[in-house]
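What follows is a group of structures, each given as structure tokens.
Nothing in this text is a laboratory measurement; each read-out follows from the coordinates by a stated rule. Since the structure is predicted, the reported quantities are computational estimates derived from the model, not experimental observations. Cβ atoms are built from the backbone, for glycine too; each structure is taken alone.
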Structure 1
Amino acid sequence: MTAWQYENKLGCMHAAFPGSFDPPTLGHLDVIKRSAAIFDNVTVIIAENRQKKYLFSTEERVELLSTLVCPWKNVSTALCRGLIADFLKKKGINLLLRGVRGGDFSYEYELSLMNKSLNPDIETLFLTTNPEYLAIRSSTIKELISFGGDVSAMVPPVVEMALKKKLGHL
């Protein structure tokens, strides 16, 4: 299905950008900013994965993302406690956005095939990472901050403060 067909089918271009966002990074915000410039509406989905151990609670991640997306009037946040494919179907969203760093493509491609098998209407669009965000990973940020390292070049100030508060570095 082409972008034109999506537009006619949905009435507007609505895309979703899911992630755990633990913590949200400048790389995440770059994907959101670029997506907001392309699509009429973008829903940032804060996902819960039962396999992951999170530093921030679900509520904290939702609050952080809701604060961070305020500059874009066409961007909203939502919480997903189940399968992303089911969430998208329920909301009538067929475009799934994924930010891809160098070594991520194989994993992301397999994930897109799984989502497609669960909901055949889903199309996944891959946005490549801008070079300045290539090495930013949430796991690296959490490790750096736990040792008192400087993460100001990797996360927005509000996230840096939340990390420091969470880990008792304030």
Structure 2
Amino acid sequence: MLLKGSRRYNLRHNTESAESPPFGEMINGQGMGPTASLRYGICHMSFNGCEVIAVHNALVYLGIPQQLRDVAFFMEKYRVLMGFFGCNAYRLGKGLEHFGAQFTRTRDVSLAESAEAFIVTFWTKLPFLSSIHTVFCVRRRAGIEVFNRYNNRSRTYICRDLAEIAGKRRPIAIYIIK
């Protein structure tokens, strides 16, 4: 018997019951389309899947795409409070490493400002009194393209710098993708 919210239950649900997002494509708007109905921990990814989606998007960017359900299954090991608070931001590197990505974890904003691609986790409002959000970013000529910036928007956003993405608060974790 599988317990609802367990790793195996979620894998079965994500494989058999839910539609998967198109393979090899970036994901934006975790609360929209097939991604919203996939499960991570005790919730649907529309609520808590941003860390899993950021790792997925980084893998797509690097040319080593994986099924979102497989990324979620591996990262279930690092969920916080049965996944209610998503994935441990300090363990995203475990998922990147497992699927063959090279990266450096830092809190140095200047390194992210000069990186070609990175994942950043930040507080949405006041630290410890709000939620965190994790996004995958790619430097473009026009600025920094941010994937999955908002739950209900299917497009990417171009920001001038990291402060525009995360606000004036110091990021929780930054993963420079190599």
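The table that follows gives values for the structure above.
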{"read-out": "Origin of the derived value 101 (volume of the Cα convex hull per residue in Å³; candidates 1, 2)", "value": "2"}
{"read-out": "Origin of the value -7000, where helix-only ellipticity at 222 nm (-39500 (n - 2.57) for each DSSP H run of 4 or more, over all residues; to 500) was derived from one of 1, 2", "value": "2"}
{"read-out": "Per FRET efficiency 1/(1 + (r/R0)^6) of positions 112 and 160 (r between Cβ atoms, R0 = 25 Å, to 0.05), the highest-valued of structures 1, 2", "value": "2"}
{"read-out": "If mean count of other Cβ atoms within 10 Å over residues 16-23 is computed and equals 12.9, the structure in 1, 2", "value": "2"}
{"read-out": "Distance in nm of label points 7 Å out along Cα→Cβ at positions 32 and 56 - highest-scoring structure of 1, 2", "value": "2"}
